[in-house]
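Quick note: the coordinates plus some simple rules give every number you see, no bench work behind them. As the structure is a computational prediction, the values presented were derived from the model and not from experiment. Cβ atoms are built from the backbone, for glycine too; each structure is taken alone.
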Structure I
Amino acid sequence: MTTPDVKAFFDEATYTYSYVVQDPATRKAAIVDSVLDFDPASGRTRTASADALVEFVRMAGLEVEWIVDTHVHADHLSAAAYLQSRLGGRTGIGARVREVQETFGRLFNEGAAFRRDGSQFDHLFEDGESYRLGGIEAVVLHTPGHTPACTTHVIGDAAFIGDTLFMPDYGTARCDFPGGDARRLYRSIRRLFELPDATRVFLCHDYKAPGRDTYACETTIGDERRLNIHVREGIGEDEFVRMRTARDATLAMPRLLLPSVQVNMRAGKLPPAESNGLSYLKLPLDAL
């Protein structure tokens, strides 16, 4: 199986890993799960994290074919639109983004101008769909549970799994967002465990498990299957659902959930400017 080159970029403010994935033979590249910096206190966006990706791509002489989000993130804003304006390429997300747009379109009382058909993205990936990154074969797996629209991109021997799993010593993603489902997450993870043990797994987040001093972004399917503290071999579906449901009940709402979703369901674009030329993010009261 072909091995793509993977360069990781870490945003410590949101504990997010972004990736530039390239076919070394053709220099064709994809960007996965980018970050647009955002200060909720001031409402200011910055592009420092995204500009680091732009600089790397240009210095390496890469051609960006895809700018992918594995799901509609609830903990950071996507820089997909900004990166596309600088580097080209096509934006893409899982086809079930329409469900997320419908749910949050209602929550934020978006009018008819906000389309709920996923057309803000250049491409909607279907479950099992294949594509190529240069000369490397890639396939998209629908892996819902954390959100309805979560996907995993398997590019050669590397799987970019979004928030489906964390490092084995940290476990699994929460399932208490609208449309989340612990039972579906368990089944999605079991689907991932069918990949070869040597498959490299690249995570969207790391929070440093107790006793670990450094952040980490890469593991393997074999290590996840044998060692993951929440869902390793021998842990059944009902046991996992009980654990995940109880754990989720103790978790605070992510700090950037409300601003993030409004941008990310628009493929990284800010809401349309109002008559004074400014864009606004809504804060629904007592709704979640």
Structure II
Amino acid sequence: MFKLFSRKSMPAKVAPIVAAFFEPRTFSVQYVVADPETRRCAIIDPVLDYDEKSGAVATGSADAILGHIAQNGYHLEWILDTHPHADHFSAAAYLKDKTGVPTAIGAKVVEVQRLWKALYNLGDDFPTDGSQWDRLFADGETFKIGSIPVDVMHCPGHTLASITFVAGDAAFIHDTLFMPDGGTARADFPGGSATALWHSIQRIVSLPDDTRLFTGHDYKPNGRPPAWESTVAQQKEQNTHLQKAPNEQAYVALRQARDKTLPMPKLILHALQVNIRGGRLPEPEGNGKRYLKIPIDALPGAAWD
């Protein structure tokens, strides 16, 4: 016999403890997601500090996250990235080296690796099989943070490999939806698609209305303080892009028109060669120094004055 549940009678989802860490240089939001019962946790989208003017790399942002975990008596289980980021270096490899905890990303990262391997003209010794991570998550897979089941949703559009992690009543939606006053993410990077992004957004807003949504960036529209948490209901009712473009055709037109006005992120060519390596910097050359490789005319041209 099947037992039927009304929405009101369905068991409540566990609410993980979510701590956010805003990184002001890149407007990125990093998360520690903890199971209140077991005190086990995961890190999502950690930032490795990088100064493009000097080429200096530092670990202050990642170390602050580790400090928070230690202070709260958490046990780290996962280091997760939602996609290969275009505006900051991932600290996943650094954190793995410090903690021994496995790293993971979406399975479609191999397609991003192949695309950017060609753009950077990397050699045959660069693997495009995702082996830089300990685990690749496919759409529909489930794993756990402590006792909390986490569902993996492939949500392409911003990138080929973008995924959303749905942990209990919380969804970590990377660069699909920003805060309602910030609209939605761009879709003009190599491998991006405004049409795919529309369908990914629809998948996210089909979650229960009270699902907490945690975005990957906040650009502080109109100078307000940084924010990162909304709900599905708030996004459906208030998101500025979804209000202006309530169907696929209108949204694709809006997104493509807006993307044409946006400059490429200043670190995209720096960051992708690190992030397709799982956050590892290029190997040192004969003089012991590491070098980033910047292809010329690889992306759409700048808007010259």
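What to note about this one:
- Taking distance in nm of label points 7 Å out along Cα→Cβ at positions 26 and 274 as the criterion, the largest value within structures I, II is that of I.
- Comparison across structures I, II (criterion: distance in nm of label points 7 Å out along Cα→Cβ at positions 50 and 242) gives the highest value for I.
- Taking distance in nm of label points 7 Å out along Cα→Cβ at positions 42 and 218 as the criterion, the top structure among I, II is I, with the largest value.
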